[in-house]
Structure 1
Amino acid sequence: MLEFAQTKLDVTAPGSDLIHTRAYDKLMQDVKTGAYIGLEVVGGQRCHHLAYQGAEVDWQLWVREGERPLPCRYVITSKNIAGAPQFTMQVVSADTQPKIAPGMFRFVPPAGAKAVDFLPPAATR
């Protein structure tokens with residue numbers, strides 16, 4: 001879904017690289033340098049703070065310490081945009097073993113409904 005949205009619809013969801021199928025590969029694509037900053041508390045959890053620099057973005061990741069090392073915070077800084085805007089994502093909770101009923105995402109269109117193709121993104125002017 002994420003790749004379809006990006007390649008076919010020109011939609012980029014900040015932070016989506018954390019839930020990508022190959023998250024590590026996606027995150028490390030542009031990395032030039034990285035550093036371990038140390039332990040910090042995020043949302044009441046002790047987390048390992050990591051910082052990375054790339055050509056276009058710098059990013060930081062806080063990963064919970066312990067047996068369930070899940071992301072707690074993710075900050076992306078855009079370096080090539082005036083003002084270096086940041087996107088911050090804080091993970092409040094994560095269910096790594098959700099109970100999904102068979103057919104939970106099955107779509108049943110109403111009678112008379114017709115499929116509509118996605119329109120390609122407008123050309124950049």
Structure 2
Amino acid sequence: MLAGENNTIKAMGKILDMGPRVLIIKKGASGAIMCNNIGDKFAMPAYPAEEVKDPTGAGDSFAGALMGYLSQVGKTDFATLKKAIAYGTVLASFTIADFSLNGLTSIKKDDIEKRFETLKKLMQF
């Protein structure tokens with residue numbers, strides 16, 4: 001809506017022309033896409049969840065994990081942003097697995113890291 005464009009890639013270009021250096025768009029069950037003002041692009045599918053009980057809050061979990069990771073590492077280069085998107089994707093996958101905060105309250109750091117490694121393997125070809 002902001003760009004007045006239905007095509008996501010064209011919309012991203014128009015939004016980048018407005019001034020941001022990097023743009024990340026969360027596409028719900030279709031994952032996320034990122035591009036920067038020098039033409040780099042990165043797409044991350046949603047985590048292949050076996051069970052979806054409630055998608056409420058998945059975008060917030062995605063954003064929180066992404067920002068938390070960036071805060072932890074103290075960098076925002078393109079490679080780091082890719083990894084942050086992956087962590088956001090992983091946390092969102094826990095959120096959708098149950099109602100309210102129940103999908104997040106029982107997980108441990110090891111659960112997050114295992115799912116991150118699974119996602120990393122899925123993304124390689």
Structure 3
Amino acid sequence: MKRFRYALDPLCLAACAAYAFGRWWLKQHVAGGFWHDQFTDLLLIPAALPLLLWGQRRLGLRTHDGRPGWGEIGLHLAVWSVATELIAPFLFHSAVGDWRDVVAYGAGAALAGGWWSLA
């Protein structure tokens with residue numbers, strides 16, 4: 001099995017760069033819609049999951065250095081969706097739950113899972 005490179009994975013690097021672009025340039029220049037609201041949500045799994053898995057590996061919670069599997073991706077997708085779209089609106093006055101964000105998280109997870117499965 002080829003070792004997963006976590007933050008140095010090409011998809012993670014591209015997703016982090018796209019997230020920075022979307023967060024700090026695109027949102028200031030686009031009024032609304034997908035590019036303003038869901039583009040960065042699409043990048044959640046490809047950008048954040050490798051970093052989280054690296055942390056779990058360092059803590060001994062992950063026992064291998066393989067690419068993320070569908071079960072691992074699905075578990076993190078479910079946890080993040082519940083945390084950000086159901087729980088966060090009750091804890092933070094600025095947070096708003098939106099089902100379209102969950103669809104974007106899922107689409108990003110599907111794309112990332114396909115990439116990691118084929119790579």
Name the one structure among 1, 2, 3 that helix-only ellipticity at 222 nm (-39500 (n - 2.57) for each DSSP H run of 4 or more, over all residues; to 500) of -3000 was derived from.
1
Out of 1, 2, 3, choose the structure whose coordinates give Cα extents along the principal axes in Å equal to 58, 45, 23 when calculated.
1
At a computed 32 (relative contact order in percent (Cα under 8 Å, 6 or more apart)), which of 1, 2, 3:
3
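Every read-out reported here was derived from the displayed coordinates using simple, explicitly stated rules and does not represent laboratory data. It should be emphasised that the depicted structure is a prediction, and the values quoted were computed from it without experimental measurement.
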